[in-house]
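Below: a set of structures, written as structure tokens.
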Structure P
Amino acid sequence: MEKDIRLTDGVIMLHPYQVSDIDSVYEAVRESISELVEWMPWCHPDYTIEESRTWIESQPDKWEKGEEYNFAISYNTGGLYLGGCGLRVIDRDIGIANIGYWVRTSQTDKGIATAATLLLARFAFNELRLNRVEIAVAVDNQASLRVVEKAGAIKEGILRNRLTKNNTPCNAVVFSLIPQDLA
């Protein structure tokens with residue numbers, strides 16, 4: 001699969017992370033620390049540019065091995081890094097993966113995460129030939145719950161201790177999308 005793939009809905013664009021994204025990712029994380037720290041296990045108050053560099057430099061290998069497909073989100077016209085999204089915990093034997101996403105604080109409430117979720121789901125179904133994508137959301141993460149509902153994902157139930165929040169296990173609402181949901 002080509003690593004220079006671009007996914008777009010005409011408003012936003014997703015592209016695989018590149019070394020040139022390191023500064024933009026760091027800047028967006030630092031801007032959004034107070035919102036991200038509660039929901040994203042990798043985020044913490046002392047997050048450094050080296051963490052951005054290490055993570056981004058690990059992406060080509062994960063992509064090549066089919067372990068994860070992570071994308072930077074920007075507007076279709078380029079420029080501002082809006083956030084990130086990706087497919088991970090991929091099980092090709094049964095054809096499923098998890099979707100994750102985050103949007104920098106200054107760009108929330110614009111439908112970006114919902115649009116990214118739908119682009120990722122189409123990529124999962126059309127390019128990776130998966131049968132299902134799951135989105136697990138902490139039961140009290142209202143913003144993320146709105147995202148998946150707007151994307152048309154089907155709520156399937158609450159799984160106990162499915163995620164961690166502040167390094168503590170927490171319950172999550174699990175949603176799914178299958179190819180027929182996007183037809």
Structure Q
Amino acid sequence: MSQHIEIISKSAAFIKYTIERCQGDNGLAAALRRADNPDTEYQSWEHLASFIDLEQSRQRLPYAGVAAAIARAKAEHNGSVGIGRAIARCYDEDNQSDQAKAKLRRLLACDQTEEVCRILRPLFSLIDSKAGVQLDYARLLDDLLRFSNDSQRVKSRWAQDFYRHGDSENKEAE
């Protein structure tokens with residue numbers, strides 16, 4: 001008799017737990033929607049403290065930003081779309097749009113985790129309103145946590161996700 005044991009990362013566990021809690025607790029969802037605002041971020045700390053050291057901004061800001069995005073999107077599950085592809089999907093021409101390229105370039109110009117988290121905040125709203133996709137929050141959170149140690153690799157992955165998206169759809173259309 002074999003048992004299937006599913007091993008999930010700390011980020012994936014956080015995403016799953018946050019989604020489940022937001023669906024059942026409107027008060028928590030409201031607090032998490034404000035988690036990416038420096039003036040109201042403290043309202044989410046009770047939820048975040050179970051997963052991270054709140055004194056470490058390199059952890060706190062990514063967790064808070066992704067939790068806020070989940071709460072605002074009213075996500076029902078972790079999606080499968082990367083941030084690059086999601087940005088491309090916000091525009092009719094996908095990755096050929098000058099607007100989409102400008103959004104990606106701004107994200108790729110970031111040097112610090114704090115800056116990335118600040119730039120992502122309006123991108124989450126754009127993606128929710130225009131792209132109609134479910135982000136892979138767990139992968140994004142992992143990327144944000146790695147950003148300070150390996151920013152070039154993370155940026156390369158986001159760019160590849162953005163440009164590969166349009167290429168695969170163009171090949172399907174032909």
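Read-outs: derived from the displayed coordinates by stated rules, not from any lab. Predicted model only: the values in this text are computed from it and were never measured. Cβ atoms are built from the backbone, for glycine too; each structure is taken alone.
Some values worked out for this structure:
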read-out: When distance in nm of label points 7 Å out along Cα→Cβ at positions 92 and 156 is computed for each of P, Q, the largest belongs to; value: Q
read-out: When FRET efficiency 1/(1 + (r/R0)^6) of positions 60 and 140 (r between Cβ atoms, R0 = 35 Å, to 0.05) is computed for each of P, Q, the largest belongs to; value: Q
read-out: Structure responsible for 9, 38, 41, 12, 0, with P(r) over Cα pairs in 10 Å bins from 0, in percent calculated and labels P, Q on offer; value: P
read-out: Ranking P, Q by relative contact order in percent (Cα under 8 Å, 6 or more apart), the structure that comes out highest; value: Q
read-out: Structure (P, Q) behind the derived value 16.5 of mean count of other Cβ atoms within 10 Å over residues 52-59; value: P
read-out: Structures P, Q, by distance in nm of label points 7 Å out along Cα→Cβ at positions 28 and 44: label with the highest value; value: P
read-out: Origin of the value 2.2, where distance in nm of label points 7 Å out along Cα→Cβ at positions 36 and 124 was derived from one of P, Q; value: P
read-out: When distance in nm of label points 7 Å out along Cα→Cβ at positions 76 and 148 is computed for each of P, Q, the largest belongs to; value: Q
read-out: Source structure (of P, Q) for helix-only ellipticity at 222 nm (-39500 (n - 2.57) for each DSSP H run of 4 or more, over all residues; to 500), computed value -10500; value: P
